[in-house]
Structure 1
Amino acid sequence: MRIAVIVGKFPVISETFIVNQIIGLILRGHKVAIYSMENVSQNEFYKIHPDVENYHLLEIAHNQPHIPQNYVWRVFQGIKLIATNFHKAPLVILRSLNFFKYGRRAASLRLLYLTLRMLNFPAYDIIHCQFGIFALDAMILRDIGAIKGKLITSFRGYDISWFVQKYGKNVYEQLFAKGDFFLTNCEFFKNRAIELGCDSEKIVVLGSGIDCSRFPFKERYLHDDGKIRIATTGRLIEKKGIEYSIRAVAQVAKIYPNIEYKIIGDGELKETLQQLIQSLNITDKIKLVGWKTQPEIIDILDQSDIFIAPSVTAKDGNQDAPVNTLKEAMIMGLPVIATTHGGIPELVQDGISGFLVPERDPEAIAAKLIDLIEHPAIWSSMGRAGHAYVESHYDMSKLNYELVQIYRQVMTNDFSIQEPVFASAMALK
């Protein structure tokens, strides 16, 4: 199959689930092209997933075309581009300028620039949009004939929470009518999409997979030195709720001072969180260690005892699915503390693989942290339970197999697709 993957930015180190899917398709012999709708800054490009280089993904990636900020210059450049490309697809180019139908997308010339980028590329069997926001652009590009193929949209979090709260419950009305099929990464967001108008017969849950073989499992026991090592991985943004885990660890440190807490990630709240750590006089125990590559993250998790994922519903409505960073910790055998938030309860079994606590409740996090510190004998059983659950539900290879089966059914207009059931080992070979 020829598959176009529509993304926001590429590559982004926090979106390994997209890289995992693309590699899975390539390994199965499919031809993949990546189209980004936003530009990656130098800071974001500083660290990338190693598989981006290993599989030469930048060679099949087509960045968002440069659109001049100055509107006059944008028009001037646009006229030149039209003059040199008009003969290739005159009707398509003219449709991209129809601001009566496409409003600001056409009037700003964004649609024209996106269209011109695609004129030299072939028709695709599947156009897979990662996040509903970018599916809105892809839907229009397909409408005007700039790209061809069955349109599949994956809703993954902020696109079905924050974006809907900001732009209204009808923001995906046309997409639900014109899109061929829809995926979500958890039941929580599937139900949300159906509430917003998605046909329940045209949507299934397909979780975000991880390469389980890359994350070595280890039984967790109390170290000889008695130190408790805690970790969190996530962007430093409101939705990740890291303020509350910091406050919780600060409380626990008063009782059990022999602890350390490493927070892996970066983001807009870095300075605010650093100031919080300083105000709590706990800079010797809590460290913001910044972005890390996957091997670096694995090394930190390997040395850790407990993982905290304190996600919250942001003030703008942004919510999380079962986050991959939590899956990575669980597959490595770490007992976890997470919040009853979004799709996370579909991943963490309370009291079995870890503990679930209410959002924005540092006292509850602290109580469960103390429980784990005082009962290290349960670390191992929780770690084994988490490992088994992630391995059986979120193995990348199995999920990529299911994705290809969904593609094939959509291509033949067979919408009797059931919730994916993992293929047998024979089918995966």
Structure 2
Amino acid sequence: MGDKLNWAGNYRYCSMELLEPKSLEEVKDLVVSRTSIRMLGSRHSFNGIADTDDSHLSLRKMNRVIDLDREQRTVTVEGGIRYGDLCRYLNDHGYALHNLASLPHISVAGAVATATHGSGDLNASLASSVRAIELMKADGEVTVLTRGIDPEFDGAVVGLGGLGVVTKLKLDLVPSFQVSQTVYDRLPFSALDHGIDEILSSAYSVSLFTDWAEPIFNQVWVKRKVGINGEDEASSDFFGALPAPEKRHMVPGQSVVNCSEQLGVPGPWYERLPHFRMEFTPSAGNELQSEYFVPRRHAVETMRALGKLRDRIAPLLFISEIRTIASDTYWMSPCYRQDSVGLHFTWKPDWERVRQLLPLIERELEPFGARPHWAKLFTMEPEMIQARYERLADFRQLLLRYDPIGKFRNTFLDHYIMH
């Protein structure tokens, strides 16, 4: 490979080659002829989940929209398409996805495979949009699994890259809609004691940002649906926090030009639901990320628990984001059958000190059954993670059935899933 670093620059891939096919036939030839191969998406993983000692396969040249079915209200896309490119196409045709992650730069297949998510009490992970998934298995055979028809569908969608190459995805659509975004400054933690449900369900998407330096949320990003079946207009007071008088970046000192439009100005869903704009480099760039999911009902307790580590967390942190995600039915999703709160940390690039801190955070979150984001940094032992996935044994059997020789497995999957 030429550039062997991930997006953030904290991880160097071990692969010997990077393959970039342009057709399904090329994918088949490459998969069949290799003894070990892993998919490489948009490189937004922070650990070794996508790594391999052998061959990396990228579908970035297979990024077309294949079909828009207005009757079924679905879109079929190739495995290499990114959300930012897909969303423009959908909006031009009057459609939308139900939700988006913070970054529009990530690949659809990669986000789905790791149960990556957006925000909102009623919004499940991005994988929940998948109606059907097309996989190429280790022997080159192509199989399609469809929701409600194939019993293995819920195991295959959040597949962690272990079942095969995701060559196509069929996604559910909703009518295009408008969103306005208002940022509020300095919401006290104490507001949660009296109204956390009301706060987190007050809009289509709510993100609480804190640097943990003091018991406040530095900013609250509130995304409201507008127009028909929309929500109320932005209020002049958000549980004691006031609207920001100018655009904000959640990380102090970073340029606001990178961020999606604010100040209550309505705009298309795909330009407001992400925190960052497609045409600019997102976030702080040189950073580390961790995220843990706990049951929604434990939101206040988990934040109190993390507050005990405020003096340890704050010096290493760019910013932390707290948001909600609705439950789903995917066996290896951190939100499997539980409405969840995501506790996200964007760290300064000091891995040694962060590595020492993560076990302390994980110890505080242990009573709440925290599950880490598969593609971010954590130090939990495999046994602890495995105990929190009731369908793990079924997923192992699915991996062995689809890929008996382990062509798509790697050190990460062997460590956290197979042993």
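Each value in this text was obtained by applying a stated rule to the coordinates, not by laboratory testing. Just so it is clear, the structure is predicted and the values come from calculations on it, not from any experiment. Cβ atoms are built from the backbone, for glycine too; each structure is taken alone.
Given a value of -0.73, -0.87 for log10 I(q)/I(0) by the Debye sum over Cα atoms at q = 0.10, 0.11 Å⁻¹, point me to the structure among 1, 2 it was derived from. Let's see the in-between values first.
On the way: 1: -0.73, -0.87; 2: -0.65, -0.80.
Attributed to the structure labelled 1.
One of 1, 2 was used to calculate helix-only ellipticity at 222 nm (-39500 (n - 2.57) for each DSSP H run of 4 or more, over all residues; to 500), giving -12500; which? Working shown, then result.
Working: 1: -12500; 2: -5500.
It was calculated from structure 1.
If distance in nm of label points 7 Å out along Cα→Cβ at positions 330 and 410 is calculated from each of 1, 2, which structure is the one that comes out at 1.7?
On the way: 1: 2.5; 2: 1.7.
Comparing all candidates, it corresponds to 2.
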